[in-house]
Structure I
Amino acid sequence: MSESILVDEIFTVSDVNSEKYQRVSRITASSAQNDLDLILDINTQLYPLEKGATFSLQLTSNLNSPDLKEAADYIMYGKVYRVEEAKDDKISVYISYGGLLMSIEGSHRKLYRLSKDNVYLLLRK
């Protein structure tokens, strides 16, 4: 894994909530190993996801590698605004992408590289 890649996981969508906004849905997903839980606001007009869909998620500190940009279907730039302890020795990391929010919870071992800094989100089906 490249030094700039902070998280690299495969997720499966368990719920899609599009009740509040027309073009934005809040998806709930779990990683393939069920050790990370994700809640993500996403522009479904640009990147539609349905319940049961699987996708690759990468969080990176930069986009210096051209391969990262070319492989991604959907990219957002945001800021980690809160990191907190959760239950069962897990941590929760909260990121804002210009108002689209993300929460990722899992073991400290998987998320320790995320700190209050800017990050890129890259999604690929």
Structure II
Amino acid sequence: MIPADWIPHRRAQDGEVLGYLAPAGEGARTPMTPFGHPAGEPADEDGARAVLDARGLAYLADPWLLELPGRAEPVTVRIVEVGPDRMRVANADHGYEEADLGHVFVLEVPEPGRLRPA
């Protein structure tokens, strides 16, 4: 679940949540994706909002790497859905034989560090 002290940042045109501003001490905020991955360095609130505005939701189309227990190499996944308490990612890794392509993994939000950009 997104922490209560994270401020949602919404796109002006339609109100879609682009991410959150997480406290980073001394008035600074870290821009975060809707699933809790840092989207940039800590900055003042306006600077953090600008990072989220500039990135938009484009990262949703990008491939990501998911670390799985007992597997040395991460698995390539695509983001399917993101909500305030969980997200779903689909296997897009042709070399991962333990699950079919498209197999959905459900992760907690904020995601605890198993997911990173590919």
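Summary of computed values
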item: Given 17, 42, 28, 12, 1 for P(r) over Cα pairs in 10 Å bins from 0, in percent, for residues 36-107 alone, calculated: source structure among I, II; result: II
item: Parent structure of the calculated result 16.4, given that mean count of other Cβ atoms within 10 Å over residues 44-51 is the read-out and I, II the choices; result: II
item: Structure (I, II) behind the derived value 2.4 of distance in nm of label points 7 Å out along Cα→Cβ at positions 12 and 100; result: I
item: Mean count of other Cβ atoms within 10 Å over residues 4-11 - structure with the largest value, from I, II; result: I
item: Structure with the greatest value (metric distance in nm of label points 7 Å out along Cα→Cβ at positions 28 and 92, set I, II); result: II
item: Which entry (I, II) yields the derived value 28 for relative contact order in percent (Cα under 8 Å, 6 or more apart); result: I
item: Among I, II, structure where Rg/Rh (Cα atoms, Kirkwood Rh) as derived comes to 0.93; result: I
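Every number here is computed from the coordinates shown, using simple stated rules; none is lab data. Every value quoted in this text rests on a predicted model; they were computed, and no experiment measured them. Cβ atoms are built from the backbone, for glycine too; each structure is taken alone.
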